[in-house]
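Pasting the structures here.
Every read-out reported here was derived from the displayed coordinates using simple, explicitly stated rules and does not represent laboratory data. What you are looking at is a predicted structure, and each value in this text was computed from that prediction instead of being measured. Cβ atoms are built from the backbone, for glycine too; each structure is taken alone.
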Structure P
Amino acid sequence: MSTYRIQGATGEWEVVIGLEVHAQVTSQSKLFSGAATAFGAEPNAQVSLVDAAMPGVLPVPNRECIRQAVRTGMAIGAQINKWSRFDRKNYFYADLPQGYQISQLYHPLVGEGSIEISLDEKDPDAETKTIGVERIHVEQDAGKLMHDQHPTMSYVDLNRSGVALMEIVSRPDMRSPAEAGAYVRKLRTLLRYVGSCDGNMEEGSMRADVNVSVRRPGEEFGTRTETKNVNSVRFVMQAIEHEAERQVDVLENGGKIVQETRLFDPDTGTTRSMRSKEDAHDYRYFPDPDLLPLELEDAFLEDCRASLPELPDAKRHRYENALGLSAYNAGVLTAEVETANWFEALLAETAAKAGKPEADVAKQASNWLTSELFGALNKLGKDLSTSPVSPAGGAELLALMAKGTISGSIAKQVLEMMLETGDGAEAIVEREGLKQESDTGAIEAKVDEVLAANADKVEQYKAGKQALFGFFVGQTMKAMQGKANPQVVNELLKKKLG
């Protein structure tokens with residue numbers, strides 16, 4: 001990885017970064033209650049007696065939340081602890097009805113694992129780096145304060161109170177904003193593949209606490225600060241860059257870094273102090289008396305492991321080695337699970353229509369998807385999730401090209417009409433009269449016309465100006481309104497010019 005240094009007045013400084021990512025677990029109900037977790041509900045519409053901390057009610061762990069956290073741990077090759085325990089983290093805040101948060105400090109569900117990152121996933125030669133993951137523990141989220149509803153009051157929305165979170169704690173292994181950005185992107189991709197979190201940072205279902213310190217290269221770690229609840233990859237990188245530069249400025253001016261919690265302002269790209277950083281003893285952690293320890297059976301763990309999908313790194317290698325795709329295409333197609341699923345559906349449909357193995361049609365399908373469809377959707381401001389063209393529709397278009405029914409240039413026109421109307425490729429080709437002309441006699445007549453009209457260029461070609469061949473092909477295709485079979489055109493021109 002490229003070295004990131006901050007040049008101060010007294011020399012170079014190195015930044016040390018660790019991230020604590022809070023990922024909302026994909027589940028229909030909360031961690032310890034049956035209340036719903038849907039995003040965007042009316043305030044306080046999804047609150048049970050447990051979430052509101054009514055006297056006499058007891059939490060009951062949600063099996064699906066535990067299952068999703070275990071599957072996430074398995075996806076990063078982490079140690080799964082068959083025995084774990086919930087603790088109470090005591091602090092008082094208006095959106096925390098119990099006066100404590102149920103979390104895991106001393107005995108987390110998931111132990112050490114790792115995530116491999118690359119600063120350029122599409123470059124096969126890009127250097128990779130392994131970032132250690134210290135732990136993944138499960139905890140409940142707090143509620144939300146709403147400050148913009150009244151000029152002099154704040155309201156409390158407890159819809160989020162009790163929602164299950166995975167806190168994924170990295171080692172301080174990152175040394176640049178770019179590495180931190182790559183880590184968050186890779187983690188989000190993994191979570192989406194596994195299905196344990198939707199990764200929607202803009203909705204708050206994945207957010208990062210950014211720990212930053214600076215030191216002279218090779219020296220001991222410096223005092224760190226923690227910037228809370230950063231909700232985009234870009235903001236994570238901006239927060240690191242600003243905070244590192246701020247710390248260097250403080251130290252070079254004779255000051256000391258205070259261990260504290262800070263907030264990031266996305267409008268200015270700066271951080272500001274929020275409160276002094278608490279240590280574990282400040283929260284008075286102790287085992288939650290209402291919850292028994294979690295003891296996982298072997299059958300449960302095997303079920304979790306068997307449910308894991310093919311993960312992005314393995315999928316990318318398979319696309320390159322088994323399907324023969326370029327590293328670039330393989331990287332693009334595996335970057336998001338939705339893209340990979342769409343491609344595999346397209347591949348299966350295309351192979352079935354062609355009556356060939358998937359490996360024989362994979363390059364054609366991947367090139368069409370990554371260049372033609374992505375390009376056309378981008379112009380319309382759409383993506384695969386809003387595309388009027390389905391994988392089956394794409395396969396229908398590719399089949400028409402493979403059979404020689406339409407040419408590549410006509411296929412572009414057909415795709416535009418498919419996206420505009422939602423109609424199938426075959427129906428459009430039939431309706432618009434776009435079938436490719438393979439009649440040798442008709443094409444030969446146009447070739448003769450083109451050569452006769454450009455006798456001077458024919459002489460130049462025969463005199464050695466071979467580049468003119470493309471000109472003759474283009475003129476013939478233009479005369480045939482793009483409907484001539486290119487292979488037939490090339491063969492006839494070679495024969496007549498030879």
Structure Q
Amino acid sequence: MVGTVDKRRRRVRHGKVKERARILVVGGGYVGMYTALRLQRNLKQELARGDAEITVVTPDPYMTYQPFLPEAAAGSISPRHVVVPLRRVLPHCRVIVGEATAVDHAKRTATVSTLATEEEGTGALRLSYDELVLAPGSVSRTLPIPGLADHAIGFKTVEEAIGLRNHVIEQMDIASSTRDPAIRDAALTFVFVGGGYAGVEALGELEDMARYAARYYHNVQPEDMKWILVEASGRILPEVGEEMGRYTVTELRRRNIDVRLNTRLESCADRVAVLSDGARFPTRTVVWTAGVKPHPVLAATDLPRTERGRLKCTAELSVADTPHAWGAGDAAAVPDVTAGGTSQAGGSGGGPGKETAPNAQHALRQARVLGDNIVHALRGEPLETYAHTYAGSVASLGFHKGVAQVYGRKLKGYPAWFMHRAYHLSRVPTFNRKARVLAEWILSGLFKREIVSLGSLEHPRAEFELAAGGKPSDDPKGSS
């Protein structure tokens with residue numbers, strides 16, 4: 001479907017969509033939200049006339065701006081300002097909160113499970129469509145490590161970020177009040193697995209927060225805490241280049257953070273982290289950030305996939321050899337047409353056959369091209385080719401600390417941290433969120449950090465259930 005539209009879909013008269021077009025967007029992340037925004041703008045007249053319909057299926061009614069999760073975990077940004085409510089920014093789209101469980105593109109139908117269908121017991125919804133945008137994103141890539149499912153926590157959602165913040169402060173409370181040195185040692189040991197963006201930034205921000213919080217504990221000092229970063233390869237933060245990666249290792253070790261390269265987590269059963277180098281750390285905190293994999297819904301479709309399970313896409317962001325299906329972002333394998341130029345960390349360049357890296361920078365730009373190409377296809381116009389040379393990367397290592405490589409220029413310390421904030425402030429969606437985040441940054445610079453743990457928010461009905469004579473539920477939403 002590159003540059004052409006089949007006979008059934010030729011609905012063009014003077015650049016307008018002639019027949020009614022039903023567009024289904026699966027996923028409400030970067031690609032899903034920005035594609036829907038682009039479609040909403042480009043099809044404004046068609047939506048008003050009822051000639052087009054855009055439906056967005058997403059498990060959450062908001063888009064999470066993931067680069068801000070480390071700062072949310074550290075308390076620099078409120079959790080509600082890290083997310084963008086989809087119904088507010090997509091007023092002309094139909095937003096369905098649910099999980100797409102299967103897609104039969106041959107019949108142009110998608111199976112969707114929602115809370116209502118579960119409550120009613122009526123079975124899943126069947127949604128029909130004309131054009132499909134499959135952008136469910138990725139999920140954490142886990143390994144069959146003993147104890148991982150029982151004791152570890154991920155770092156992909158705002159709930160996990162805030163839960164981790166509460167957990168770290170609670171461990172400091174435990175260490176401050178216990179008389180058992182073994183419990184104290186385990187409470188103050190924090191193991192992070194994965195040396196990419198998520199792991200390094202989360203570790204840097206939380207260590208910075210805990211170091212600050214320690215001044216309010218009479219018997220907990222920063223040097224009492226053990227922060228351990230475990231990375232299976234020989235380098236961390238490959239996105240910022242080898243030199244800045246080495247600087248980051250040096251900077252973290254200068255802060256007494258134990259960085260272990262070429263090391264794997266082999267077990268965390270019984271609250272003991274066992275590493276491949278033989279080290280053993282009793283710990284109550286294991287944070288898993290060791291990579292992602294395509295969303296499982298891709299396996300429940302009849303669309304072509306690569307060996308790694310990603311959608312096989314063209315440079316025009318259509319699914320290969322599949323009319324009326326489109327993909328982008330983490331779930332899509334998009335050819336890198338800029339490959340063969342200068343290779344840059346993070347994805348662009350490197351020779352023929354390369355794919356664009358599954359990162360936010362590509363996802364945001366692909367969404368714009370994808371939204372335009374769907375409209376081009378509906379109107380019988382030529383499609384655009386996605387071509388973006390990777391500009392560089394920025395990473396925060398805590399308050400006033402960071403590393404960056406942008407257009408070949410290397411920055412570290414305060415300048416890199418400032419660029420990190422400036423770049424992501426410019427990219428976070430909506431003026432409302434930009435203003436709120438900027439206001440919080442200004443206030444956090446004028447006043448002291450908030451170090452309150454609100455772990456009880458995760459179990460809001462526990463106290464009432466106990467008072468009513470019941471057993472506190474483990475369900476964070478409470479029993480129904």
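helix-only ellipticity at 222 nm (-39500 (n - 2.57) for each DSSP H run of 4 or more, over all residues; to 500) was computed and gave -9500; which structure, P, Q, did it come from? Kindly include the intermediate steps, with their values, before the conclusion.
Details: P: -12000; Q: -9500.
Derived from Q, not from the others.
Taking FRET efficiency 1/(1 + (r/R0)^6) of positions 212 and 388 (r between Cβ atoms, R0 = 41 Å, to 0.05) as the criterion, which structure among P, Q has the greatest value? Before the final figure, lay out the partial values.
Values: P: 0.35; Q: 0.60.
Across P, Q, FRET efficiency 1/(1 + (r/R0)^6) of positions 212 and 388 (r between Cβ atoms, R0 = 41 Å, to 0.05) peaks for Q.
Quick check on the output: 0.00 is FRET efficiency 1/(1 + (r/R0)^6) of positions 252 and 364 (r between Cβ atoms, R0 = 30 Å, to 0.05), derived from one of P, Q. Which one produced it? It would help to have the intermediate numbers written out before the result.
Details: P: 0.00; Q: 0.55.
Traced to structure P.
Determine which structure produced the value 18 for relative contact order in percent (Cα under 8 Å, 6 or more apart), calculated from the coordinates; the candidates are P, Q. Let's see the in-between values first.
Working: P: 14; Q: 18.
This value belongs to structure Q.
Given a value of 29.8, 98 for Rg and Dmax of the Cα atoms in Å, point me to the structure among P, Q it was derived from.
Derived from P, not from the others.
Between P, Q, which one scores greatest on FRET efficiency 1/(1 + (r/R0)^6) of positions 172 and 436 (r between Cβ atoms, R0 = 41 Å, to 0.05)? Before the final figure, lay out each step's value.
Working: P: 0.10; Q: 0.90.
Result for FRET efficiency 1/(1 + (r/R0)^6) of positions 172 and 436 (r between Cβ atoms, R0 = 41 Å, to 0.05) over P, Q: largest is Q.
Suppose you compute volume of the Cα convex hull per residue in Å³, for residues 180-355 alone for every structure in P, Q: which one lands on 154? Walk me through the numbers before you get to the answer.
Details: P: 227; Q: 154.
Computing volume of the Cα convex hull per residue in Å³, for residues 180-355 alone on every structure in P, Q gives 154 only for Q.
To test your reading of the models, identify which of P, Q gives 3.2 for distance in nm of label points 7 Å out along Cα→Cβ at positions 332 and 444 when calculated.
The read-out comes from structure Q.
With semi-axes √(5λ) of the Cα gyration tensor in Å, for residues 76-323 alone derived from the coordinates and found to be 40, 22, 18, which of P, Q does the value describe? Could the numbers behind the result be given before it?
Values: P: 29, 27, 19; Q: 40, 22, 18.
Corresponding structure: Q.
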